[in-house]
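What follows is a set of structures for review.
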Structure I
Amino acid sequence: MQRTVSTYGLVLGTILAAQMVYMVSLVYSNPDFVGNDLVGYAAMIIVFSLSFFGIRNYRDKQPGGTISFGRAFKMGALIALIGSTMYVVTWLFYYYLFVPDFMDKYTLHVLTTATEEGATAAELAAKQSEMDQYKELYKSPLMVILMTYAEVLPVGLVVALISALFLKKKPNLQTTPLN
């Protein structure tokens with residue numbers, strides 16, 4: 001089980017981290033970039049589906065091809081945790097070493113997007129206030145870590161839960177007829 005969890009977790013984490021670096025680079029270098037949160041989360045769900053394949057791979061190699069819901073969820077959660085941890089560590093290095101002014105650039109991006117969507121002056125002021133709060137939170141490395149985990153880990157846990165529900169398989173209990 002450890003090998004499967006490690007392998008799928010590392011692959012998942014590598015893909016998540018690469019996707020994050022790519023998207024942050026787009027936003028950082030081009031404040032006019034219009035992203036889509038729905039597309040971003042859909043991509044994350046697709047990437048986290050690797051946990052489904054990891055659980056299925058493990059289940060299919062077991063005698064009788066069985067796995068309990070608990071074990072399947074544990075595997076999926078561990079795969080998600082490894083992948084999310086790689087995402088968080090990558091973000092920490094990328095943020096502190098390469099884009100320490102990211103929150104300023106991201107604030108500009110958020111305000112530009114809101115303006116293009118026709119936000120009123122009051123809505124823009126509210127967005128600015130919200131972004132100022134995020135900037136304040138980002139002064140603490142612990143908050144950066146917690147906020148970054150909060151971006152990805154819940155998605156991974158939901159996918160792990162759904163995967164466990166679909167992949168659980170109890171052993172066939174053959175009964176012999178009583179004479």
Structure II
Amino acid sequence: MTLPHAEDAGVGAAAQVRILEAHEWPLYRALRLRALLNAPEAFCSTLGEAEKRTDNDWAWLLNLGVTSGRDRPLVAVLGAAAAGMAWAKVDAYDPSRVNLFQMWVAPEARGKGVAAALLDAALDWARARGARAMALGVVCGNDAARRLYERAGFRAIGQPQLQRPGSHRMEQTMQLDLHN
């Protein structure tokens with residue numbers, strides 16, 4: 001499947017965010033692999049791990065996310081091009097908290113409001129669920145992402161932790177109280 005690039009979108013087009021549908025697993029796979037290739041330091045998962053997944057794995061994963069009622073897989077579109085993604089999920093241990101994962105914007109779409117649109121859609125979903133907080137992890141040194149989250153009201157909580165076993169990168173947990 002060819003993934004259209006956001007640079008193909010019309011000039012001045014606003015990002016539209018929508019829920020990924022179960023049958024769109026090839027799009028989800030393409031976005032996720034592109035994200036891991038483009039910004040391997042930004043994620044806990046690795047490109048190598050993701051590339052080992054079969055088509056059935058990708059289809060199952062997205063279908064589970066779409067049907068669980070606890071997940072919100074999102075895609076941002078500029079014009080006709082997929083420009084970014086994010087995945088919001090109710091915390092497994094604290095149902096009053098939603099976690100944000102897999103936030104990524106295609107390089108050619110950065111600076112066009114795509115990240116803010118994805119974040120707003122995830123926050124709207126969390127609030128509609130009655131969540132009290134949203135949490136996420138941001139890699140230390142990813143200043144653009146940290147500024148985005150701080151503008152939305154997120155604050156660092158706790159001390160930075162190693163991003164994943166075997167990594168030297170540190171990740172800072174950030175949280176936003178949704179009942180302010």
Structure III
Amino acid sequence: MSKNKRIAILATNGFEQSELMEPREKLKAAGFTVDVVSPESGSIRGWKGKDWGESVDVDVKLSSARAEDYDALVLPGGVINPDQLRTDKAALDFVRSFDADKKTIAAICHAPWLLAETGIAKGRDLTSWPSVRTDVENAGGRWQDKDVVVDDNLITSRKPDDLPAFNQAIISRLG
């Protein structure tokens with residue numbers, strides 16, 4: 001594994017706890033440098049079950065983050081996190097810049113909302129949490145009910161149970 005590859009995880013308050021923590025842990029264990037990027041500074045708090053979860057430190061504030069400094073982008077889900085990010089122009093521009101350079105974008109659960117909002121879903125095969133299916137299809141994506149769907153530079157998964165396949169797809173693509 002190339003130890004000099006850098007991965008950004010774009011998130012804000014309300015990220016699905018496991019969908020940020022597990023990929024970050026697995027990617028670091030695989031030898032990648034991983035930064036949590038957020039519109040907030042300091043720390044952001046996860047959502048676990050039916051209540052707030054743990055906080056994680058923000059490594060790079062979104063206003064200072066540059067896609068060219070990274071090899072891949074991970075978008076954790078949860079309902080709150082991607083719903084907030086899809087209304088943030090800087091977040092959408094950050095996501096679009098990864099796609100423009102054909103860099104890996106890995107989105108899980110509700111995070112494909114960002115792919116729909118940015119126009120990246122159009123003409124692409126992907127999956128998401130089932131309630132996001134209509135949004136993906138309305139954005140021109142072809143939704144599939146699979147644990148992981150890979151379409152060129154896009155990797156998508158449905159839910160926390162899919163994290164092993166999601167993490168492996170990211171590591172395989174970057175390895």
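Here, each number is a calculation from the coordinates, and none is a lab measurement. Bear in mind that the values here come from a model prediction, so they are computed numbers and not experimental data. Cβ atoms are built from the backbone, for glycine too; each structure is taken alone.
Couple of notes before you dig in:
- Sorting I, II, III by distance in nm of label points 7 Å out along Cα→Cβ at positions 54 and 110 from high to low puts II first, with the largest value.
- Test item: Rg and Dmax of the Cα atoms in Å calculated as 14.2, 39, pick one of I, II, III: III
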